[in-house]
Structure formats: structure tokens, C-alpha cells
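**Q** Following are the structures in question.
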Structure P
Amino acid sequence: MDKLSRRDFSITLGRGLTSAALLGGTALACANTNTQNKTKLGVALVGLGSYSTGQLAPSLQVTDHCYLAGIVTGTKEKETIWKQKYDIRDANIYNYENFDNIADNPDIDIIYVVLPNSMHADFCIRAAKAGKHVICEKPMAVSVAECDAIIAACKEANVKLSVGYRMQSDPYTNEVKKYVKEKTFGEVTFVSSDAAYISRGNPEQWRLNRALSGGGALVNMGVYSIQTSIYGAGQNPISVSAQEFSTRPDYFKDTDETITAQFEFANGAVAHMMTSHNANGNRLKVHGDKGWFELEPAHSYGPISGRTSKGNEIKFPHKRQQALQMDDFSKHILKDTVNVAPGEMGKRDMIIVEAIYKSIAEGGKKQPLNLGRMGIVS
């Protein structure tokens, strides 16, 4: 994430609220990205923090259907560094003030928003208005209402929308889905998923500021546990109850440190998830009535590792998940393949996040989840 000032954050937050509020009454531009004669799509990264620098940009050097075409940054020094490193044209370098001019740039087909969570809605809506296809880094937004605003903006502008769920393009995830669908280990009865790491960084970082992050461990790492619980069970949960724990309140002053939650499914299966910014966890285990299988590590950038109760090792050649993810979305645009991580999936997960926070606020009370109508399962 670029080192934006507090004033910059205030401005972008204000724009985001205004965009969401005015969306219904504002005519949005139709998509001006012409991809009919293209074999590779140009991607512009918005926000050049550690994830863009260490994962997305390197991944865009090995993608087959898209490439790094532009950047949006609030730091002049980064403009120079990225321009030289990736041979980016001056015309494809933007800042947060002239961002909307990207609408006139035919080199840019996809805008990938990699900013603090509270800024996702603003920049995704503006990207859609610019007629560009959108990838929104997870979590999709800080509320279900903002997810709805993003989805509506993209539909209005006739552009495609995806959430940055890299694991949805990972072969290990697809193997898990296959086991569940084909009942390789029988009917799923119990799923356990942990996604956590220990944060010892700057206590002033944006992830520990609820106004910028929208939450703590749950919205950062917890979405992985939510996702694996769902595709580990092969269906959406019908209820959730949750608990919150804190052992470092001096550090986690504004956001959740550790959360556990339990899901119930219509077929009687249950799932338990844990997420934390003060513990290590990186595992998925699925129990069926005829055996089990697990991934550990399950959520990291790779390589992933898996095994089964049959003594088999789950193993695939390692590839950059972000490259697979961005190629999948590009193929969806170019070839009308399935969108493996649509906006509706991001909205579903935010519905669950809000239900988890509500359960915690109500002392762990079970919260019903009506997700079947969304048509999004895994």
C-alpha cells in the first residue's frame, strides 16, 4: 500500500461514501475497453504496497492472458522505480488525483484495486465508471452495502468484476472441490480451517485501524477460513456462531485479534474456523464418513501440501497463484469462461463476516444465514 497521508485517506473515504450514495441516480459510462482484437489484456495496479510489489507485479511477468500495463500510485518515487523496472509508459502512470483519466486509455483493460479495504468501493466504482473491468482485492469491501454498490456499478457499466481470491484458481482448491463433489471420502461431516499469522509490525499500520480496514483478523485472514469451510463442505452454511479472544489488547486496540466460529450446513455437517493476527494457522482438514483429507499449508502463496487417509499425497506443480487468478479472469473476459471469483462471492463472504461480528456482539448467539438464493456455493 502506498504511504498516503491521513488527509488523502479522508478524501478517498469521502469519495467512496459519495460514490456509493449517488450510484443509483448516476448514469455510468458504458464499457469503453475494446478487447475483441486482443489476445492479452492490460492490467493497471492501483496501490503499490507489498502485495502489488511482491506478488502481483512479478506474477504479471508470467501470465499468459494479461500483462502489467499501468500503475496508480501516490508516491513519485515509486513512479520512477516501477517505470524503470517494468518499462511502463509515462501515459500509463497515474496518481489518485488524475485516476479517472484512465477512462481514455486503451492500453488499460483491467483495473486491480489493491488499497486499504475502506477504499475498495470508491475506486472499484470509479474504475467501472471508466469502463474498465475490475478486480477488487479481498475483502471486497467493509460492508454488504458497499459490495452491492460495486456490483451495481459494474453491471451498469457492462464491465466484468472479480474478487482477488487467488485460492479459487489454485489446483489444490479444485482438488478439494472434486473430492467433495465426487464423495471420494464419503459424505462430509466436519470441516476444520485455520488461517492466521502473528502480527508484530507497526501498531499504526492500516490493518490495525478499523476505519481503514473495516475489521481485524476476520476480514484479512478470516475470509480464507470462511472460503475453505464452504468449499470443504461443498455448500453454503445455514447458520454461524462466533467468539472473539484478545491476549494483546495493548496492540490490538481497534481491531479483532482472534476469532473462532462454527458453521452449520443443511445436510447436518458442521465446520469450525479460527483466524488470528496473534497465532499461526494454515490448515484445512475435511472429514467424511469414509475418510479424510487435509491441506497444510493450505492458504499460503505456495507450495501447498496435502495428504489423505488413504495414504496418498496431494501434489501439483507449483505455480504463482496470482498469475493463475489474473489469467482466469482475463480468460473470462476474452473467452467467456466461468468467473471463478465473481463479485457475488465477495458479497456472500461479507454477509458471513457481518453475521460473525453480530454473533460476537450478542454473546455468541447463533445467526441464521440465508445464502442459497445467491447461487454462489464454493
Structure Q
Amino acid sequence: MTRSLNHCAAFTGAAELGYQRGVSEFSTLSLQLQAGLAAARDAGVAPAEIDGVIAMSNGSALAEDFVQAFGIRDLRFSAMVPMGGASPVAALQLAAAVIQAGICRHVLLPTGRDGRGGDATARIAQLQVFRGVAEFEMPLGAFAAPQLYAAMARRHMHEYGTRSTDFAEIAVAMRHHASTQPNALMRRPMTIDDHQNSRMVADPLRLLDCCIDNAGAAAVLVSAPDAARDLRRPPVWLMGAAEGHPDSPLSITQRPDLTRLGAAKAADRAFAMAGIGRGDIDVACLYDCFTYIVLCQLEDLGFCAKGEGGPFVRGGALKVGGRLPVNPHGGAMSQAHMVGMNHIVEMVRQLRGEAANQVPGARHGLVSGYGDLGDGSVAILCKDTA
């Protein structure tokens, strides 16, 4: 029988550094160390007291780096989560399980990058691990993520009548939120026409359907319940968490259903663990590497039926004050691309009631991750009510 992780761990620290376009003056290691220190400071935990470090697979610093730099006295657990953009949210499940098992009291989840890994050579090297893509698709010119994901978006349009303007609604909502987010990189307002007039990247995905590329870092600290109650900030509790992997995980084109992501397998498990329904979610931070991925997640997470994502997002439904506020920080499309860790930071701030674009009365939130060719991760959080 599976043991629930509901309320077995709390978010006690959250931090992000200033994001920037181009290359940072700091190394990836330095950025992640700075973010980790800031998260510990936010919680009021001495860095040496951290006893668990979960690194991500995107060129992350290693646990040993933190042991040396922070003077950690007794590191009891270390791991790396290899799920691309699904890694940070998937790592929450792992951190909670380690805490529930009594192994650790304070687990740090850092991520960051210095902006030097965005060239075409690096991206091609990353795709080599997907052997089906490397052997059969890359020789035909499919090198970039928009090319790989465009097939999913086009199939959804074919099956369900989804429009490019539906994707535009998502991009406009993200930019609307970023326009009043102090640390967002893309703050100039955007219209549906702006989206429709942006150049095509990989049909049907346009330039403004794509996330941005940047340097920076973010981190969260997850703590045991007895430790969380005595710290600087009111804890934000983990209620449910799960990860899921799509059918044919190594090649999108070979899936029986191109419009179904790994999140579809994780969603019901996360909600069952949390003991709440979709209607209880006040705010969502959904991984938004591309507008289509947001639309597809809304369906696969159960906020609307498959094929109804287009109508669901129309009319500003994703803006604060709309049907389901999504990414009040601007997301990876307009705030910054930090492999989804900034989405977790935003959710913690929303549930503390201290976000820049605060959703009034937010009590329950959902944060998702999307990685590689369709891996999905889901976490449901709630504010402290004690």
C-alpha cells in the first residue's frame, strides 16, 4: 500500500536571483550556490544544517559542491533527477519521501545556469540521448525542441479544431502577468495580433509561442514538519505529488496519441493524495516551454476535457481574476526560463500571500513540470492554516 506524502513536508525557503539575457558574469556553480544560500536565509536555516541536496539534470552543481561551500556537517542524502524540465517538481516528491522516511530534515533543491548552454551544438548533444530521435529524426533535420513539439500541436489542431489564436491567448496572459512582475525579462505588453504577426518557427509554433532563454538561478528548501514550525516563514505544505511518463517516451512521433503527456498519468495520483479536486485549485503554475504544452497540460491535468483546451483559455481565462490564474509570475515565456524552479518559487510566494501578482485568497495551488519529450510531474501545495 502506498503511503501518502500529504503534509509530510513543508516549503520553508524559496529564492531566485536576478534573471538576465545572455551570459552571466557568474558560473553555473556560483549561481546555484547563491540561490541555495538565499533559500536557506529565507527559511532561517543555517546552510550547514542542510542534510539533503537534490540536483537537477541540466548541468547542475553536485551535492558535494554544497557540502564544501556550505560547510554541511552531515549530508545524509543526495540524488539527481534526470527529467529535464520536469525535474524540479519531480524532485519535490523525492524530497518529501526522504523526509517522511526520517533520513533528512532540510532538503535543498537548487537549479540555475549561466547562459552558456543555449547554442545549437549543446542542444543537439542533449538530443543524442533519445536514440530514436537521434537515429531517425535528426537526419531529417529535426534538431530543435520547437520542431519536435510542433507535431503534437499540429495534431491537436487537426483532431480538435484548436486555433493558433488559442495559443496566442496563453502567450498574452503570460506577458500580461510579466508586465507587472519586477524581475521578469519580457515586460512589454503583447496582443493577439502581435502573436499572430510573429514569425513562424516550426509550423504551427510561432516565435511568441516559445519560452525565452536566459541566465539565473532559483532554489527551494523543503523541511520536516517539526522543523518547519519553528522557522522564519509560515510553512507551505505539500499535499500531493506524482510523476508520469508518456507512452513511447523516447520519440513523440511513435506515440499512439500525440496529444497525451506524462502529466495525464500523474494528475489523478497527485489529486488523490492531496484529497482535493480540480475545483479547489486557486492558482496554477504550469510549465510553459511552449504555449501548446500549457494548453495540453490543462487537459491532461483534468481542468478541462481533452480537446477543450482551446475554448478553456479564451477570453483571458488564465489571467489573475480569470477562471484559473496560470503563471502569475509570467512563466518561462515571459519571466524567465529556470527549468520550472521559478514556478515552484512563485507558488510558495502565492500561498504565503506575498507574490507580486497575488491571487486573492489563494489557498491551494498546483505546480507542474514538463521535460524531455513528454515527462510530467505534478505537485499540489496549500498554505499553512495553523
Structure R
Amino acid sequence: MTELEDARENLKDALEKIGEEDFFERLKNPQRFVEVNFPVEMDDGEKKMFKGFRSQHNTSRGPGKGGIRFSEDVNEDEVKALSLWMSLKCAIADIPYGGAKGGVVVDPSDLSESEEERLSRNYIDSIAEIIGENRDVPAPDMNTGGKHMSWMMDEYSEDNRELIPGVITGKPVEAFGSKGRADATGFGAVYVIEQIIEDEGLEAEDLTAAVQGFGNAAAPAVKRLEEIGVDVVAVSDASGATYDSEGLSYSELVDCKSRRGEICNTGEEISNEELLELEVDFLIPAAIGGVINEDNAENISADYVVEIANGPTTREADEILEERDVTVIPDVLANSGGVTVSYYEWVQNRSGEYWDEEKVLEKLKENSQGAYREFRDLRDSEGLYGRDAAYMIGAEKIVKAMKARG
């Protein structure tokens, strides 16, 4: 099954469980989907054409919200699936947004920084008619970051002849961004883990975690896990993984990554596949989709799978994990920290009042743990699998908003 098929089937199941199956036809497709083709002048003067997308899944609960990714693998179905997940994620986090997503088909490693800037500006020009701080608010995603968002915000503002910082979130602090945004996705997931530790009466120092990834979301998660005392015994990137049963040092990993551009084998060299099957308390897939599937789900040895990546577990794998009583904290809950702090950034942009990092992270912790407790209570009271409970919460909030608006 594709990511979109998985997302739709899980949504359909959730709607049936809450008695709102009639809404499936209205929610299986985005409200609006655009494909754009636009030119970018390269450094040598050649003009190349690029294809981009923007999917606005559902805006009943507020403006669309979702990232923009630059990747050779961006395609229509992927963007539609990601926008559906964003609708659910915003509802579960109980922030007043709907779901959206966008992307450009490009290998960013082929571009100079000046070409990246022109690509970012031309892409935002091509979708400018359908975005806005009250319509659809993009943010960073795979292979994009603060600098791209700053360029896009600037381009949109220039086009409108006024400063409109609230049209884009995930911007650098120096360009109307929010403090705490860079750590938000990883920290939000670990705040959920902290609530689990408290609920179960566990001692953080006795626990282990393996993190697949060491990027913008995964690295802050490793940082926070170390801060609370959990031993991170394995991390990885595209080049491979490193394992140390005594725990890895976050500062050493960061130092090595900054020097070499990839994870150093400060422990034992293992593969990404071996990392997923380690006997740890918390397995945190935080890189790409579909890594836990029917081929390896029987070998997952962690007690908890906490999904920071989008769609890391396939529907077939879910069935196996449920049978094996592996506790899954699904992506639409676990990785909602980024969009939550994006919401705080949007609020700050619109009010003109900016908050310190302590306030931002305090509010994020309260929100993340509150969303988890709502999820936990439904899951445990109804004896549900984690993904089912999360989708039910998100779907019910969306349907209620659709009904309220007529």
C-alpha cells in the first residue's frame, strides 16, 4: 500500500469507529490540490523548469498548515497523504489549523545557495494565490529550513507590498521566527515519553532508546533524552548507524556531524535495519517513511515505538505490532511539537508580542502531554491500538468542526 492508501484506510477505520463513516468521501481527498510548473534561473544563466505541489486537505478547523519539502521523491500521492496527516495532527494537538502540505521535485544537493533562494522565491510566487496567514501557512519540512522560510516570507511580503511574517512559520528568530522552534518536534516527542515514564512509575536512568535519524527532529530528541537521563544507545543517518550499549554522547555526535557531515561510529557500527530491531525501551523512527513494515515488524523488540518521522510504520506492520502488544505512539501525536510551536510563532507574528524560549517550551510541554493524556485515556478505556485511538480523536474533532460550520 502507498502512504496515501494507508492514510485513507486508517481514516476510514476511525470514522467507522466513531459512527461518522459518511464523512469519508468528504475527507479522503484534499479540498484543493494544485500542481505548478515554474522556471528558475541557474547560476550559469540557464532557465530550468521545476514541478511543485500544494495540497490543502481540510480547513474546517482553521487555515491550512503544513511544511514544504524539497526532494526528488516528492509526488502527488505523498503530498496528499502528508496533508491528511496534518489535518489529524492539528486536531489532535487541538490547535486551530487545518492540514496542508507542499513540495518541489528537486535534488537540493544539486543547487547552489543562490539557486535554492531563487527556487524558494519562485515556488512561493507560484502558489501565492492560495496561501496567506488566514488561508494556508507553510513551514519547513524535508530539506528545507529557516533560511528557505525567510526567503519565502520575504518574497510573499514584497509581492503584497507589506510585511506579512505570519504567512510562513519556521523562520529564523532574526526574521520573525519563534524561539524554541528548532527543537520543537524532537522535544515534543520526548515530552510524551516523559509522561509515559511518569505514568508507569519508571526511572529514566534505567531506560534505553534507539533513534533512527539525527536530523532537525531527531537530534533535539536525542538531546532531550540525554537531559532527562535516558541512555540513547543508537542513532543513525543515511550513511549508517552507531551503537553503544552504555549510551552515546549527544555533544560528541553533534561535534562529529558538524565536522564530517555524517554520523561517526563512536560505538559499534551497525545498519539502520539492525537499529530498528534493537532491544530497547523506546524505538524512535525519526527519518523516513515505511521503515517498519511487514518484513521486519516481527523483529521489533522495543516496548514503545514513538514515531517522529511521518508514516514510518505501514498498515501491514501495524497489524503485526498490535498482535505483539507493542505500544505505538503514532506520528500524528508524537511529532506534533513542530506544528504546535509553528502555531505559537503565528500567534506571536500576528500580535507583535514575542516570547522567551522558556515560555515557548513550557507551553509546548503542557500541550504535548495534554494531547497524550487524552489519547492515553481513550486508548486504555476502549482497549484500542494506538493509531486507532489517535485517528479517532483527530477525526472526531474535524467532523465536529465540519458539522458546526454546516
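Each value in this text was obtained by applying a stated rule to the coordinates, not by laboratory testing. Here the structure is a predicted model, which is why all the values come from computation and not from measurement. Cβ atoms are built from the backbone, for glycine too; each structure is taken alone.
**Q** Comparing distance in nm of label points 7 Å out along Cα→Cβ at positions 287 and 311 across structures P, Q, R, which is largest?
**A** Comparing P, Q, R by distance in nm of label points 7 Å out along Cα→Cβ at positions 287 and 311, the maximum is at Q.
**Q** Once mean count of other Cβ atoms within 10 Å over residues 79-86 is calculated for all of P, Q, R, which comes out largest?
**A** R
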